[in-house]
1. Which structure, out of P, Q, R, was helix-only ellipticity at 222 nm (-39500 (n - 2.57) for each DSSP H run of 4 or more, over all residues; to 500) calculated from, if the result is -8500?
2. To test your reading of the models, identify which of P, Q, R gives 20 for relative contact order in percent (Cα under 8 Å, 6 or more apart) when calculated.
Structure P
Amino acid sequence: MSHVSTALAPPVAQRPGTRLSLVTAGGVAVGLFAAVRLTGMAVLALVAWAGGGHPLTLLGRSWDSAWYLGIAAHGYGRTLHFGSGVVHSDLAFFPLYPALIRTLTAVTPLSGAGAALLVSWTAAAVAAAGVYAVGTRLHGRAVGTALVVLWALLPHSVVLSMAYTEPVLTAFAAWSLYAVLGGNWLWAGALAALAGLSRPNGFAVAAAVLVAAGCEFHRRRGRVTHRLWTGAALAPVGWAAYVLWVGGRTGDPLGGYFEVQRRWGSRFDLGRGSLRFARALLLHGDRFVFSMALLIVAAGVLLYALLALDRPPLPLLAYTAVLLLITLGGSGFFESKPRFLLPAFPLLLPPARALVRTARARPWHATVVVTALAGLSFGYGAYLVVYAHTPL
């Protein structure tokens, strides 16, 4: 299926035994993802040991991971004050991931960091299966597999092996989008609600479900089932519930959460802060991490243009557009913007299709491309975690 312009992808005809073969192929794709990420972790371990660090400590307790572990162990309530009115409150972090960590530590002998890594690694595998399912539904198994491999080899894919929330969000997002493409509105809405509880930009999943539901409502001239209405109503519940809870806790029901983010130095200003930072970086910058972040964000914009030209289903366009808008329009933590784009796996559909075409015509060229991407991903990932000393 080379072009899909409707809101929902048409169902793929299945012959007897096809479902079993799809499950097998999906297992192969997840196995490839695991092999790629394990290799990346092995490279990181070697670099960490050479630098006198411990790889599991770096993976499980770096930067935001420490905040999530604190919430899991003690609940919300930690605040750090810095100069110039900067206040870091743990209310900026959404609750699903620390709740999963707390639950796992309660029922297993794992430490907080161990539980956090297990949740992230499990979520990453589930996400890889979902990414494969979406790619396969749209363009077949070869593209689905290529999509998973490219996602595993992104420059910031080391985050998928860390105690961070991107794997959790991507897992819910991928399967919610897959449900939308199949018209399974209740599943789509429920998974979108969980995505909204995992990260601030998890709202992108709800936006995709709402856009698809609105399009379906228009297409059928209002003759839709209660499942669509229920799924659409469920989709934004997780995100909205946490934002309102933080607002109630801070005394400002509608604006409290956004004030917490502003005090972290993070706000949505339609990209003015990002443009100022990019200009300063281009004119005076000398930090490798920020330059790479700028290149990756620019690549994300280009890939979105290519995705739009490919005419994918509307929910994928909406989901990726909202993630890009939040990433580009938010100021602060410029170095983290490539991480914010990790869940935007539909951006990789055009290069995945190109990689499959290349592999069929010139296998050696495809091998060189994948090898180069692996070198960049493993080397840069190890550098980010061990030596960069820059927030991920």
Structure Q
Amino acid sequence: MPQQQPNPPRTMSTAGPFGPGARLREADGVPGAGHGAPFIHGVHTSVAAFVGDAPSLPGKPAFVRHPQEFIEAFSQRRADGEPPSFVHDAVLGHFRNGGGGAWVVGTGDGADRVAAHRSALARLERLPEITLVVAPDLWRVEGDAHGIAREIAGHCSRVGHRVALLHTRQGLAPADVRSRPFELPEPEAQFVAVHYPWITVTAADGRERLVPPSGHVSGMCCRVDTERGVHATPVGALVGVVKHERELTEGERDSVGALGVNCLRFVRGQGIRVLGARTLSTDPDWTELSVRRLVNHARASLERGTRWAAFDTNSARLRALMRQSATTFLKGLWRQGALPGRSAAEAFEVICDDTNNTREDMARGRVNLDVGLAVVRPAEFVTFRVQHDIGNRIS
């Protein structure tokens, strides 16, 4: 049976960007730093969660390890006259395209679908390992789609290390894509990727069925993570797809892609492929989905890998250990080719010292670790902060 109990809630939090003038600092010879710094392991990058309207889905998040377990636990059913749910197609497409275990949760039978999705998303917040959120039934009732998309985007932005893989409505013509889907504000738009058009798959009964592409895309993202790393652009062939809803001309792909929508295309000998990997953001730093996911991965790994700090004394030694741990972890990403730069100094910055930890911070029992990553160009950093509350406030 699938796992029903969520993991314990996260105890760490993140805050805003760090100030100017910061530079990479090594351990500086502080006693206890260097080789004594705890090693940070990278978190998993490709755990998907599927939220949908199917009556068979559980009210509490359940983890399924493989497609047969999902089929046996949540057999597909639908009341007469109801529009179909696409959750089963999406989850099976995820597994078939290289995705691993996935969380699934239902929205319940409430009349307010936006509120029902909001409630389901809240139940996913206690599961820190989730990095991808898929809503196969987004357009099941067209009037609810924009509200549901905004709820999902806000959820991913708040959690800070998830992205949503959404899709356009069925039957949408390229000429009708005149603005960015869902009209999301920043920074929520940075955490959402949209794919177009729908795809045709063969259902369990042997019939062809038109479904959203998002579940298949999530599996493909997981496959790219395994084969090339989370920093690689998640594009490639979709497995188990008969055809897509419409073939676009080059001009149509360009016009739709300019609005942040990722198009599918048939390539002879390769099948249906995802051509683009963009978010809905208009900020040049955050338009690439690979950039968003790499930063998500680094932040989540540093948050989880330094949470031991909450049980230590707020001191210069503690800050040196955090600085050294983060530096070692980020050097590993740089050596793997995830960060550009001829040197570590061009690839990232780490600050955890007196410049970003004031006497007021220490009095409050708080330690700040500020990080800059050169995810696009060497020595041009996007930044984030990892912040922990310390039990022992003595400095």
Structure R
Amino acid sequence: MTDLLKKWVKTEDQQRLFSKAERLAEKAGEVAAQSDKEASFSFELLHEMKKEKYPSLTLPANYGGENISLYTFLLLQEKLAEGDGSAALSIGWHLGVVMELKDDQPWEDTDFVRLANEIKANQVIVNRAASEPATGSPTRGGIPETKAVRQGEGYVLNGRKTFTSMAEQLDYFIVSAYVEELDTVGWFLIHRDLSGVKVEKTWDTLGMRGTGSDDLVLENVKLPERDLVEMKGSQKPSPKGWLLHIPACYLGIALAARNKAITFAQNFQPNSLNTTISEVSHIREKIGEMDLKLIEAHHFLYSVAQKWDEQPVKRTEMAGDLAAVKVSVTNKAQEIVDLAMRVAGGRGLSKQYQFEKYYRDVRAGLHNPPMDDAVLQILAGNALDG
């Protein structure tokens, strides 16, 4: 079977890190069914990730990280998603947030240094907590109902956050809140062990169940002023290359479905045929369609990532490209998994096989930012107004 992903490994260093992702993908595959059943991220898998120092990949080298490029980040994440998409998407948020803090520098140096040192020393995990029941996706611009009220030398926070991936496993939450005294939105760095911080098991979804994206509840959480680490509007909005970890994840799910479909076709022989279904023309056509879509998606994803890495002066002009990659690749991933299901036929609906999980998981890509309608408006604006 042709390995369509390995051909994108270009350097010895990428091969070394790719081998790390391969080992973790194998482990992720072993625990995926249990994570899916329990709707939680596997502590066992997280332990293996920390042993491999996967959480520090996007840290600068002087903090014990690998300082990986965007291209390498996507390559490793796609491989991990072949093992389990939920695992890849979850740790991808952590790695992406660290990359954002390193590259965009929205925090004071001292704030980044204290978090980076903890990641270096203990492989701690962090994620932003921004979505809320009333506001929906923060990319739509809703003001958070979580409030930070000044009390003495610090703040008291109350609120609820939804879609908090790896909520039970996170060491730190970067929480958005409306800061009353400043009449704006700020971000607070909150340790999970603080009084008033709790996780409610609310995650019960069709797909990507293993992300364990439960609710974060804050009840009179007291924070020193230094934990207000970021303010809205403190920086000019810039394109977020790291968000391409989202389409990379869903493409990994699609690639896994393609590989399973090929194995199925090569081994399944109904008694109505003298050969396996791999010799049937419409089955071969579907496999050819899957590979065509994968080749197209890989070229789009990795060419844009390579441009991001090699031409940093052009990053401010790449918002449209980044958004287009997300929409194109996640939709192609849907189509590829659908074709894999058609190869498997009715058996693809059975939990005896993995096809139905791929089918459920890949649907979630439509609901990760940026959404299709927003991207099409951006592209239309560029065409008509730009």
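1. Derived from the structure labelled Q.
2. So the calculation was done on Q.
Every number in this text was worked out from the coordinates using simple rules, so none of it is lab data. As the structure is a prediction and not an experimental result, all values here were calculated from the model.
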